[in-house]
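Structures incoming, each one as structure tokens.
Derivation of every value follows stated rules applied to the coordinates shown; laboratory data play no part. All values derive from a computational prediction rather than experimental measurement. Cβ atoms are built from the backbone, for glycine too; each structure is taken alone.
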Structure I
Amino acid sequence: MAPAFDDLSLDELRARRSAKWVTYPADVLPVWVAEMDFALAGPVRDALQAALDRDDCGYPNPAGLGEAFAAFAARRFRWPVEPESVWLASDVVVGIAEALRLLTGPDEGVVVNPPVYPPFFSTIRELGRSVVEAPLAPGTDRFELDLDALERAFAAGTSTFLLCNPHNPSGRVFSRAELEAVAALSERYRATVVADEIHAPLTLPGTEFTPFATIGLPRTVTVTSASKAWNLAGLKCAVIVAEAALQDELAPLALTLRYHAGHLGVLATIAAFEQGEPWLDELVAYLDDNRRLVGELLAELVPQVRYIQPEGGYLAWLDCRALGLGDDPAEAFLERGRVALSPGPAFGSQGRGYARLNFGTSRAILRDAVARIASSVVSEGD
């Protein structure tokens, strides 16, 4: 039976206790945090139910996770991964933080490409490191890496680049040529790349995802998870894949992080990687239609909003500056339209005037969300 992605009950969704559904009052439609509304993939649900049936809720055992991820990476991305190089972590942010803790020293800089996932900023600062910005360059039809800005950061002494690919919130999936240019700069300046590739399984049709580790930069570490593609964030399981040149430096992570993950998360992740691709393929096709629907709805109801279709993921980065709603249009959408989007300024100063919309939901809910956005835009004569 095909997954019923369009068959969602708002009443049933509001019964959920996750942050997405309890943060705002019941009259607010939440399309903010990166959490999809769809039912779990069958193999994932079965794995979790089997664990509960045997009262299997103990400490995590990573056995089988490396093999499952390596096989998935080979099938999906043509990325050869040695299973023993796959280490368990609780989530991607923790994996990034602990890798940066070992790879950098106090007060050292870490380059990011804002607007970017807000925990990048807080994580770097909490470690006592400094954020070095190489902002994305907004083009006419997509955002681009600013390689000149990246080189300036490396030339000034920053030796670590935290790459988000596919990029959150813009949805860019960087081309192999772009990543090769990043690798060439990193090699020239002896820099390390920490790649957050959590949205990679959700690369949308028309675009090809290239794992950064396949470019050949020796000092590369990848942190990823099944949590976005199969909606498993609450189960706490991610993987760290360190290239050979970094394995000695990062070896402590293989032991220190494994018991911080969730046992049910490991079981669900293995099931997702081993048996969840048919469901994933149908999800990606559904999201492909949804990203187009976002554009159609905006053009009809709020044509002042500029929207570049994402190449990966289920997040729409909306340029609302023409609406005249100030730095945080999400605030107006919430107050006037009772719809919650992620505030653009949280993604860096480059996010002022923007808001992020999550379209990982049914078409009916998506139409309601954009209609509520439109209702927030009141002309002077109204």
Structure II
Amino acid sequence: MDLDLATYFNSSYATFQQQARKRDKIIEQTIRVGESATVRLRFVNEQLLSSFLPALEHIMIDSSQKEDLTICVWDSTDGSGKPPCPAWQTHRNYQWVDLLASEHIKVLCELSPARMTAIDFEQKVALFWINDATQFPWFEQSRPFRTILHWWGAAQNLHLLHAAAVGTTGDGGVLLVGKSGAGKSTTALTCLISGMQYASDDHCLVGFDNSQPIAYCLYNAAKLDMIDSVSRFPELDQCIVNREKLQVDKAMMFLCPYFPERIAKRLPLKAVLVPVVTGHPETSIVSTTWQEAAGALIPSTMTELQGSEVNDFYGMLRIIKSLPCYRLQLGTEIDQIPKAIKDLLCALSTQDKPRSLLSSPGLDPFAQPASISPR
């Protein structure tokens, strides 16, 4: 299989190069990923840019330094430039086939719509091909190259998580973990509107500065479920890019053009929060165990991201266990949510002071809920 994957990757890469020569035009952009890594994006079709670049606008840079990874992107909308058909059997009753991997190559072929994602860690080259660019899934435009950056980032000790992250300039940030529907997006966007710093509402990149976990804003995109949720955030109405789909799909927004000063490209993390919708008016925060936080983060991330491995598991566990963990008990009065988070961050930054100075209504970061044993 090692030889088959290497042959398949190199043949597909040659197809991209042939398309580049045929069209005699390469559009290149460079993005900064994490602290200082650079990723070069190479497109052979200018029409592809609108599907990939809006979510990455905030991390695009001018750079002449040698890239750490090159991603080659092309399509076959005109019928040409298709990569070779995989030699392995596909299962057409599934949306995707099983991921195939060797020591330094990973390949994933998806069927609906037909597309291929691959990476060669030795060549530092990744490939993304889609048969018909007009069929690029709308929701994937909010998280372009997610699979590639997940695979490559893990090798750089950068972990792509199914999580949100918000905070303040002075006190750092919190990581919001939970499965879809747990309240991550509502919490993150409520904090954004209140003036807080935003790093993610759904997919967050986390690395380390020595032992300090750092959240990086990889995508400036956000999604909200259902029209009634959107109506709670009139400030975000201008950001919606799929207004015609709101009856059936989530609202998708690109935030950078409207809130550039609130996009936190780098946010030192001080705590992990597990959102829980209570139905009560008040929002409160209580301590919880790292096991609850890990249970909220790890299964959803491993399920969301193709090709997750044991190193991803231990990377997430390291992040969780390096931070204090709390349960964010979400109230219906959403204006209380950012205040509770800011109070927590302030308390954590001054926790060497007497506990009486850390108290505020609805917040005792040192309190234990009755059902949870002390840490």
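Numerical summary
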| quantity | calculated |
| --- | --- |
| Structure from which -0.47, -0.93 was derived, log10 I(q)/I(0) by the Debye sum over Cα atoms at q = 0.12, 0.17 Å⁻¹, for residues 132-275 alone, options I, II | II |
| Among I, II, structure where FRET efficiency 1/(1 + (r/R0)^6) of positions 52 and 156 (r between Cβ atoms, R0 = 41 Å, to 0.05) as derived comes to 1.00 | II |
| Value 29, 59, 13, 0, calculated as P(r) over Cα pairs in 20 Å bins from 0, in percent, assigned to which of I, II | I |
| When relative contact order in percent (Cα under 8 Å, 6 or more apart) is computed for each of I, II, the largest belongs to | I |
| Source structure (of I, II) for FRET efficiency 1/(1 + (r/R0)^6) of positions 44 and 148 (r between Cβ atoms, R0 = 25 Å, to 0.05), computed value 0.90 | II |
| Answer label among I, II for the case where distance in nm of label points 7 Å out along Cα→Cβ at positions 4 and 260, calculated from the coordinates, equals 4.0 | I |
| Value -11000, calculated as helix-only ellipticity at 222 nm (-39500 (n - 2.57) for each DSSP H run of 4 or more, over all residues; to 500), assigned to which of I, II | I |
